[in-house]
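Structures incoming, each one as structure tokens.
Where a number appears in this text, it was derived from the coordinates with a stated rule and is not lab data. All of these numbers come straight from a predicted model, not from anything done at the bench. Cβ atoms are built from the backbone, for glycine too; each structure is taken alone.
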Structure P
């Protein structure tokens, strides 16, 4: 496997992120969007992330090879210790362990930021993603049947969860912020 540098994303990475995301939109059920996103959409998405909810990229051979994001799960204050993890890999690098490395890096960043739990929202038949997250210790905690419609079929969504630190740490995080 190529030795990728995993680092925080910058605005210079947005075209690479968008390229990978749009390929997933066109070719997979990994994302429940039907139309490719434009630069303005990616700029707004990027701006919605911060130190507590980072975007990391894997620097490939002169291009972004993959990316992972930690996004707020809800804007309601009591969900502030919960986030959603999403990972997308350039298809040239599928099945080489890059997704695992990105998610592990995101977990470390999320734990350092004081997050308590991560959720992965996965199309229920997306075997590679299911395998990745199960292999990293995520447990299925829910299934929403036939909630999305893409590629002429109803799609179900599985919710997977992983705890990053004990619940008692929440008060210490609040005190530090």
Structure Q
């Protein structure tokens, strides 16, 4: 198995833009089938914006049909701004860190304005999840249903204690199960 890695390194959030130009997605990362190795996408020092039709800026999903491994998405010093759609949909493994801001995303027909975390277990039994670093801000996102900032449908979500999830509508964090808690989230 050969791991495959894509690194997109910008000159800064105010200088480098991945613009979806109103397409469904700005970046759609899908893991390969079983035996193809792990897929990893690293975005560094840039802004992601401009998906269309109320879709998603960043998508990270495994190839479950062909029993592939969970792909990995890492954001570092990235701003995700997607006026009409969810900021990040993760069904694999995601690390949101190092100065990243997920802001002003709005999904008008579903849950999870900033981050929508959902997954099924991969063929090897691993379960996807998202980890949010201490210096991340998830703010001013809106969802039609719940989880304006983060919606946890399945898998795991972990916030380091100093991460900031605030000013999202109708609420900051929510789960599929009303009793779901996201570690270190303070309301």
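Identify the structure, out of P, Q, from whose coordinates helix-only ellipticity at 222 nm (-39500 (n - 2.57) for each DSSP H run of 4 or more, over all residues; to 500) was calculated to give 0.
Numbers: P: -9500; Q: 0.
Here the read-out was taken from Q.
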Taking relative contact order in percent (Cα under 8 Å, 6 or more apart) for each of P, Q, the highest value is that of structure P
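A value of 5.0 was computed for mean projected area of the Cα convex hull in nm², for residues 42-105 alone; which of P, Q is the source structure?
Numbers: P: 5.0; Q: 4.3.
Attributed to the structure labelled P.
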Structure responsible for 18.2, with mean count of other Cβ atoms within 10 Å over residues 18-25 calculated and labels P, Q on offer
P
